[in-house]
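J.: The structures come next, written out as C-alpha cells.
Rule-based calculations on the coordinates, nothing more; no lab input. Quick caveat: nothing in here was measured; it's all calculated off a predicted structure. Cβ atoms are built from the backbone, for glycine too; each structure is taken alone.
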Structure I
Amino acid sequence: MFLSVFDMFKVGIGPSSSHTMGPMVAAARFLDMMRAAPFEFRGLRTSLHGSLAFTGVGHATDRATILGLAGYRPDTYDGEKAEATLAAINARKAIVHEDLGSLTFDPATDMIFDYDHVLPGHANGMTLMATDAQGDVMLRQVFYSVGGGFVLTEEELAQGKATDDGPPVPFPFKSARDMLEMAGRSGLSIAQMKRANEVARGCEQSLARGTARLWQVMNDCINRGLERDGILPGGLGVRRRAKGIYDALMAERGINQSAPHTINDWMSVYAMAVNEENAAGGQVVTAPTNGAAGVLPAVLRYYLDHVPGASESQIEDFLLTAAAIGGLVKYNASISGAEAGCQAEVGSAAAMAAAGLCAVMGGSVEQVENAAEIALEHHLGMTCDPVKGLVQVPCIERNGLGAIKAVSAASLALRGDGQHFVPLDAVIETMRQTGADMHEKYKETSLGGLAVNVPNC
C-alpha cells in the first residue's frame, strides 16, 4: 500500500476538501472523459446527492462544480478569475471551452440538489452528465468525493480501495503493526521508511521541493489568518478571532505573570488562523482534509516557534511521519466527515500531528505509534455537525483543541517507553466501526447536533 505525502497533503482551496476540492476535481475529470468520447456535446447537467446536497451551498459545492466544468483546478485556482467566470456563465447560461465548444448550462436549472436520493457508494455522491443538442444524455458518470480531495468514479469505488499500479516500494506497510515490524527489521524510523517509499516513486529533489512548498503554503496560511479580521462569509456572521487573540498574545510576551496554560492559546490561534482562512475560501493544504487543515500546521508552527532546540531541518521528517499515519487511517478506515464524522477529520489530523511532533522530538517508532494512538483514541465518537453547513462552527475552534490534544498526546508518549495497552490499529478499526454505526444526521449533513440546536439565521 502506498499513499504519497502529496496525496495526503494537497494544496487547494477552502472551505472543504470533500465538498469543494473534490467536486472541482471530479468535474475536471469529467471534461477529460468528454474530450475522449466520440460524441459532439452541446450541454451539461449535474446533480448532487447526500451530504454534497445537504451542505453543498454552505461548502460552495455548486460553485466548485461549475468552476471545475469551466476548467478550474484546486491547485491552480485564481479567485478573481473564478468570479469573472461565474458571472459569465450566469449571463450566457453556457460554459465555453476552446476544444469542446459552447455547452449550455444554466446554474438555476442544471445544478440539481437532490436531497431525496443518496447514492449507494458514499455519502458524497454526484452525477455529471453531458447532453446532445436535444438535451438527451450522451455521457453520464457518477463520482464520489471520499475525503481529503480524493475522488473515485463509481466503477473505481466498486473495485474496492483504489489500486496502486506504480513500481514497488521498499516498505509497503498496510497497518501500524506492519510499520512497527518493518522498522524493527530495518532499524529505520517511520520518516526514513516513508522517504524511501517516496524516492522509489520519484526522486529526492522533488520530494524536498514538494515538502518545502507544502510547509510554505501552510505557514503562509497561518500568517494570513493572523493578519486578517472581519466577518466570515456565509451568513452566520462569525467574526474572525485569530488576529485579536494573536495581537493580545504578542502584547503579553515577556510578562512574568503570564500563566503557563497560555501556550494552549498559541496552539489554538495558529489552528484557528488556518481554519478562518479556509472558511473564507482561501488557499490551504489538506491535512488530511480542509475541515481539519489547521491542526497539523499549528503543531508544526508550535514546534518551530516554541520548542527549544527545534530545527527547520526536521520539517520534512514531521510531514513524512504524519503522512504515514494518515495513510494508515485512510486505507483502513476513513478521513471523511461525511462517512465517519469529525473523528475521521480532526481525529485523524491530531493523530498525524502527534506522530510528527513525537518523531521530531526524538521519539522512538513505538513512541510515535503510541502518540498517534492516544490522539485518535480521544477523538472517537466525535460528530460532524456544522451549523448552516458552513465549516465555521464548531470547526474552527475544534481545530485548536485538536492541536492541543495532539501536543498532549506526543508529550505523554514521550514520557513512556512506547509500550501501551491499545494498539493504533485497534483504534483505527474502532473509528471505522463507530463511523459505520453513527447516525447519518451526525455525519456532515447539518441535520443533527449543533447544526439544529443553534440558531443559524
Structure II
Amino acid sequence: MITLKSLSAMLALAATSLSTLAAEPSPAAPRTVIGVDRIVAVVNEDVITRIDLQQQLRLAADALKRRGTPLPPADVLEKQVLERMISQKMQLQLAKDSGLRIEDGVLDKTIARIAEQNKLTTDQLRAALERDGVPFSRFREEIRAELTIQRLREREVDSRIVVTEGEIDALLQSMASNESRSSEYNLAHILVRVPEQATAEIIQARQARAEQALAQLKQGADFGQVSATFSDAPEALKGGVLGWRDSNRLPGLFVDALKNMQVGQVSAPLRSANGFHILKLIEQRGAASVLVKQTQARHILIRTNELISESEARNRLLGLRERIENGADFAELARLQSQDASASKGGDLGWLSPGDTVPEFERTMNQLNVGQLSQPIKTEFGWHLVQVLNRREQDMSKERVRLDARQSLRERKSDEAYQEWLRQLRDKSYVDIRTEER
C-alpha cells in the first residue's frame, strides 16, 4: 500500500510539464489564429477545437526548440500533437465514465512535491507560472489529467500484470549467464505503430514508413526531428528519448539488437506486436553495485472516510501510541486496528529502501531511532503511527535482487501491455479528424 514507485515517474513528467507550460512562446512556434473557433476532431462524445490544438502546438514547438530539435514540417507536427491530444482525451473520457477522479487533496500534495522538486514553495510556483502567463488553474488541471491517466493505467493495465516465480527464476538464470546482465542503455526510440488486425497491405505500408525514417537517419537527419515526424510513441515530441534503462527492464527484442550496436548507432526496424521500432544507442554503461541503506519498519494505518474524520483518525492513533508506550504490544494492536495489508503481519513492512515509500512516510521514518515511535503522520493513504525496528547497510541482498527482477519483469510487461491497450482503446473509440476542413 505504501510503495509508490510509479509516482516518481509521474512527478518527473509533471515537472517536465512545468517547464513546458512556463516557457516563453517561441517566435517560430505556431500561433493561435484569431477568429471563429471550429472543431478539428471528434473523440467519442467530446471535441477538440482549433484553438485547443493551436495552444498545444505552440507548447510542443517551444519544447522541441528548447531541446535543440529542428521542427518537423508544420503539418507533421500538427498530426503528432493531435494524435497525442486524442489519446489523452480517450483516456480521460474512460476515467470519467468509470468514476475515476483525483481528489483536490491528492492534487494539492502532488503540486507541492512538484514545487519542492523545483526548490519552490507552492506560492512561489504559482507566482512563477502566472508571471509567465500560465494560469495556475490551468496548470492544476494539466497535473490532474496526468494523475488521472496514471491511475487509469494502474487500474486497467498494471493491476493485471502477473509475474510468476518461474519467470523470475528464468530471468535470474539469464542474468547469471548473460554478458548483458550488467548493461544499462541510454536510448532513443521511434515507433511506427501497426493497428490491431491490420491487413498485409497496411503492415507493408507501415514498414515502408519505418524504412523511410531510417533512411533519413542514415542521411544524417536529427533523431529528435525524425521522431517528431514519424514516431507514434508517447515520447515522440520529446526527441524519442527513453533515458537510461537497465537491460533487464527492456524487451528481449531491444536487448538482442543493442548487444550488437555501437554508441551513436541506430538499429534497423524491429518488428513487435505493436509495430516497427527503431532504436538509437546514446550511451552504454555497466550497472554499478549499489550499497543500499535499508530500514525495517512497521506501522498502524487508519484511513479517513465518511465515517472517520481527520481528527478522529489522528486521535485514535494518539490513543494507540499511549497504550504502546505503556507496554501494549505494537504488533497485536496493528493486527486489530491497522487498515492495510500489513495488519496480518503486525504492521511489519519489511526492509525498505530509499524511494520505497511516499516522501512524508520516508522522512518520518528516517528521523526515528531504532525502537522509537513516531507521532501520528498524514499521507495520502491516511494517518500512520510508525516504528523503526532495525537498520542495515548492504550491497543488494539476494532478496533484493529477486525483488528487482520481479520489478524489471513487471515494468517490461507493463510498457508492452500499455501500448497494446492504447491501440485497442483507439480501435474501439469513435474518432473523426476534421483538420482538412478549412
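J.: Have a look at I, II and say which one yields 21.8 for mean count of other Cβ atoms within 10 Å over residues 125-132, as calculated.
T.: Working: I: 21.8; II: 15.1.
The correct label is I.
J.: A value of 42, 28, 20 was computed for semi-axes √(5λ) of the Cα gyration tensor in Å, for residues 69-332 alone; which of I, II is the source structure?
T.: Numbers: I: 38, 30, 16; II: 42, 28, 20.
The read-out was computed on structure II.
J.: Oh, and also: Given a value of 70, 51, 43 for Cα extents along the principal axes in Å, calculated from one of I, II, which structure does it belong to?
T.: Working: I: 70, 51, 43; II: 76, 58, 38.
Computing Cα extents along the principal axes in Å on every structure in I, II gives 70, 51, 43 only for I.
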